[in-house]
Structure P
Amino acid sequence: MEERRQELRRLEKEEIAKVYESQMCRDFPKSELKPLSAIFHMWEHGMYDCLGFYEEGQMTAYAFSVTDSQRGYLLLDYLAVCENCRGGGHGSSCLKAMKGFYGNEKGILLECESPQKAETEAEAETCRRRIRFYERSGCRQTKVRSKLFGVDFDILYLPLTEPEADVAGELTWLYRRMLPGQMYDKYVQITICR
């Protein structure tokens, strides 16, 4: 089987705006979507990375992350496969490419909506399916949970150069990079399950 030509690269400002308006506004509920101005603010201050994943020259997926290159951890904020490319393994390919792209970093934290907090069994199954997808890509479930703007998340960890991490501590640090003090205090809760 012939291998597809793949490329993962950082997006320029105009490309970020285009992805936001043409993809993200459809791919994510409005309640989960940061304003574009907030994304640009973090990106311009070097604490946000916006990547496009291309196969045969066509964008098939994208990944936006909160970053801290000095500490070496990232928080995957958004990952989605473009609507016309779903079901073809592009999400797995994008995550695999991210492991290489960020190969010198310590690890990537991921938020997955908690199946235990889902309102219906169908929603719970969707959450479990997402978690299984990430686990197949090398992510591990942790004992850390967060509640962010009223949404409950299970936190997963994808090790890069650091097999273990202080997930709660690094997550706190990355959330605080995103949210000013009072917003953090009002809208963020982090717990460790025993």
Structure Q
Amino acid sequence: MKVGYQGIVGSNSEEAAQIFVERLNLKDVEYIPLVNSQNVIAELENKNINFGVMATSNKYAGKVEETVKALKGCKKEFKCLDTIELPIHHCIFKKNKNIKNDSLKIIASHIQALLQTKQFRKDKLPLLQEKEVEDTALAAKYLAEGKLDDTVAIISRKNAGIMFGLELIYENVEDIKDNLTEFKIYSE
């Protein structure tokens, strides 16, 4: 059984995929990180995966537009097998402890994470310019690998930042404390 999901290892969608697998009692599962919703739909259409997991909306930031667009562009209709809401907690990381916070110029993450942390960032990091990345965990990976400059901070789940060896600056930076994102699992 192949379960594709929006994001990479360490993403919220990976956690959602794991919950769906348990809830649906799927066995012998291979998780396939597909970065974005368009890739999930393409892999479902090409029958390279059996199930696809995507974020569909957030309580605070609204619909996940990349998923809306991907579903509208489908050549066939997929069944939604289950829906869950996950609490989403964001953290801000920099590359390492040697980088001074006042040298940071950019904050990079998925558009949803940027939307969900707007007020916190306005209060604590008002000078940082936004940069969109396809996935929160991917932003952490890019910073760790040097694909993002040392003057960039990222927003991701805590586990992703730690997994990629980044330095935590702020924890639980979402603007609303009951920040919930809806995820759905689709199949043919």
Structure R
Amino acid sequence: MICEGLPAYFGDHGHVGTVQPNYGLDEVFGARQSYVEFNPDISDNLTLEVNGNKVYGRYFRQEYNLKGGRAVGHYSNGAIAAVENRAGSGRALLMGSFPGAGYFLHHGKETQALFASFLKMAGLAPRVIIDDTAVQARLHSGRGGRYLWVTNPTINSRPVKVSLDSQSDSFSSAKDLWGDLPIHLEGREIAVNVPARDAAVILLR
């Protein structure tokens, strides 16, 4: 389980839990709150280090004392900002701010690296790798076939390369069903130029 700060902070009827994280999550994460600030108006440049990555937080700052977990992140003042713990047969990571919202403002490469590391933490590998993070790619497989969706929300045309992992079924052809865009297929790599604010819906066979 991977969690940003203040999980279950408010309990029934909007009451703050006397132990944070609340509802026994302190045991899951192996940490308890030692300090907290709610500062949404002045935290846009808050930074913390998590697993060697300097990332931006936002909205609040929660510091921890260890209760069985291992510190894997700190704020600039040395206070613990992130804790990892073994819980049952799994692992749990708690971060004391909101890196997701921090990334929305700053788009830091180290935040990207941190988010990507969560897959490794779970023992998973991405099925789709894309060379342009401004564009989204999703692979759908089912009884109707295999389809690669590539969406471009930007105001410019984007040449995109999408690589599928070795666990994906093999295929020998790729055709765009949405705009009949030219598709270049080489092995498990698909290249397509997606127009501005448009998409490609690619049937893989």
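Out of P, Q, R, which structure matches 1.08 when Rg/Rh (Cα atoms, Kirkwood Rh) is calculated? This value belongs to structure R. Highest-scoring entry among P, Q, R, by mean count of other Cβ atoms within 10 Å over residues 149-156, is Q.
Here, each number is a calculation from the coordinates, and none is a lab measurement. All of these numbers come straight from a predicted model, not from anything done at the bench. Cβ atoms are built from the backbone, for glycine too; each structure is taken alone.
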